[in-house]
1. Taking distance in nm of label points 7 Å out along Cα→Cβ at positions 54 and 102 from the coordinates of each of I, II, which one would give 2.4?
2. If mean count of other Cβ atoms within 10 Å over residues 22-29 is computed to be 11.4, which of I, II is the source?
3. Just checking, which of I, II has the largest value of distance in nm of label points 7 Å out along Cα→Cβ at positions 110 and 158?
4. Of the structures labelled I, II, one was used to calculate helix-only ellipticity at 222 nm (-39500 (n - 2.57) for each DSSP H run of 4 or more, over all residues; to 500), giving -22000. Name it.
Structure I
Amino acid sequence: MDPFLSLLHSFSSSLLEPELASLKFLCREKIGKRKLESVQSGVELFGILLEQQLIAKDRLDFLEGLLRDIKREDLISQLKQFVEDGEVTDPADQPDVHERRLQKAAIEVICENVGKNWRMLVRKLGVSEVKMERIIAAYPCDLREQLFQSLREWQKWKGKDAKVTDLIKALRGCHMNLVADKVEEAILLLNTGAS
């Protein structure tokens, strides 16, 4: 199944009737009035936009603009994730917003402080050698990016089960206690700032 079509289908399922009406209105200049009047769902609207090549996997500006106009930031973030990952992940399989913020902070600290021994950490997290080799081939001269992409791979693989505590445990398991302490400090700062 085409991941882009899956994404559009999930967008369609989450659209409320007034939002669909707004989208149809916003498309009036691009799609004929008669065609728009027959549209009863987001799937139908997206189908027309695809046919007229107003949207495509590699042409998402128009779609992003539509979603911004109807103030669906949640769908925009899914769209951006699709662009980054090249695939759609079910939002139900993603960590909650707070956990994602903690992970982002933790990954920043890890990328700043773990050097050439990054593979040991990523192995401890369970990322396969094949995936690591693929990442190394994609970023041959950038250790920091290799580590960052490997941690992103771990996040994708674990989904909602990806926890900052796992990162800290893996760091300590690799005797990277100073980095683990720095991650804990960053998390503590985020948690105290959020409350």
Structure II
Amino acid sequence: MNLANKLTLVRMFLVPIFLIFIAVKGIPYGKEIATAIFILAALTDKLDGYIARSRNQITKFGKFMDPLADKLLVTSALVSLVELQVIPTWVAMIIIAREFAVTGLRAVAAAEGIIIAASGWGKAKTVTQIVAIVLALISIDEGSVNAPATFMMIPYSYIVILAKIAMTAAIIITIISGLDYFIKNKGAINTDK
């Protein structure tokens, strides 16, 4: 197994660890550790893709597992943020529904021998989602009146505002990227068959 695939597996392994720290109450600095784990896992996505391309180590395993690991990471974070009442359910559903729809489109296209590569909008979607989730994780107040005063010298209230702006941008770009995939690849779905 090459290094890129090992990093993909590390990302998948980090998902349940992230969930433990974000969900289990009473763990000292649990939310902060969960945020750090999420950031680390997101960075492995960038790194494994770079390694696979630069070393010409793109494998069938990587093509299947890399997007799956990404979806597991983002979905677990979104569901956790809904559970913690940081974001509304509809936000998570829009993002998750888009992932299912595009994955389905790719599967249908692949059955027809068509490969749908990641688009610029798809890459922008990933970046905005990661940024929005990180800011949302940072904005979690522990349910007390004494929410963290600052994060890296940014007042807490500004973090909350930044998180909302970033999540709004992520939703908009998620919808645009989903529409972009379907418009550009409408020939892959033959409704007559």
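Nothing in this text is a laboratory measurement; each read-out follows from the coordinates by a stated rule. These numbers come from a predicted model, not from an experiment. Cβ atoms are built from the backbone, for glycine too; each structure is taken alone.
1. Values: I: 4.3; II: 2.4.
Matching structure: II.
2. For mean count of other Cβ atoms within 10 Å over residues 22-29, the value 11.4 is produced by structure II.
3. II
4. Traced to structure I.
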